[in-house]
1. The value 85 for volume of the Cα convex hull per residue in Å³, for residues 58-121 alone was derived from one model only; which of I, II is it?
2. Looking at structures I, II, which one was Rg and Dmax of the Cα atoms in Å calculated from, given that it came out as 14.6, 53?
3. Given 11.0 as the derived value for mean count of other Cβ atoms within 10 Å over residues 98-105, which of the supplied structures I, II does it correspond to?
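Please treat every number below as a calculation from the coordinates, not as lab data. Bear in mind that the values here come from a model prediction, so they are computed numbers and not experimental data. Cβ atoms are built from the backbone, for glycine too; each structure is taken alone.
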Structure I
């Protein structure tokens with residue numbers, strides 16, 4: 001994987017990437033057709049987002065005659081995990097557990113998902129602490145030990 005990939009993408013670019021992730025290879029026309037069902041974009045708008053994603057190296061381009069064929073340079077799972085980890089790194093460590101509980105409570109889950117969560121939580125017990133310490137700079141959170 002290229003280390004120059006810019007993982008910072010907009011919500012609109014995310015919509016384009018979802019089409020790319022759903023297909024091994026896809027043309028701009030196919031992306032436009034899929035997104036017309038969901039977004040009220042003109043074809044030129046979709047092509048602008050495709051161009052931005054190519055520039056960010058999220059999409060790979062190859063030519064097939066006069067057509068441009070696009071494919072994802074990064075998997076949906078990879079970018080989702082990266083973005084989630086970056087979000088958690090910005091939070092007070094004491095709030096991460098509650099945030100995860102909130103996400104799980106609102107997410108549609110299969111029995112297999114729940115089983116995997118239970119196994120993960122069980123394995124985390126061996127490293128658990130009575131209370132997660134705050135690692136924020138004083139003034140960046142409301143923790144009592146920082147008197148914020």
Structure II
């Protein structure tokens with residue numbers, strides 16, 4: 001059974017095709033935008049159940065996109081897509097209100113379980129991020 005509405009915000013055309021195909025199999029309505037202003041406008045008009053947004057959208061002030069979206073639309077679930085795998089980026093997004101953090105390089109495998117997890121009200125972080133953070137925390141100190 002398909003869910004309601006999702007807004008996909010990503011300005012990288014190569015990523016959009018795969019993400020859109022997945023989202024169309026899971027949601028009744030998939031609305032795509034390529035910048036922050038269009039994302040805010042779409043969220044206001046559609047009241048989506050989920051937003052999947054690139055952390056580095058044009059005009060975006062990085063982490064602030066998560067903060068602004070959650071402030072304006074507190075009930076919306078938010079998954080951040082990013083090329084950044086540093087624990088600080090993940091932590092800042094989660095503190096700002098993101099329900100999920102998916103690395104773009106692993107989105108093919110991670111986006112579907114991220115959506116399932118987030119839609120149940122749980123937090124999802126790409127396993128690759130967790131592994132990278134664990135390695136950084138256990139690396140010998142110089």
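1. Attributed to the structure labelled II.
2. The value was obtained from structure II.
3. On the way: I: 11.0; II: 23.8.
Considering all the candidates, the number was obtained from I.
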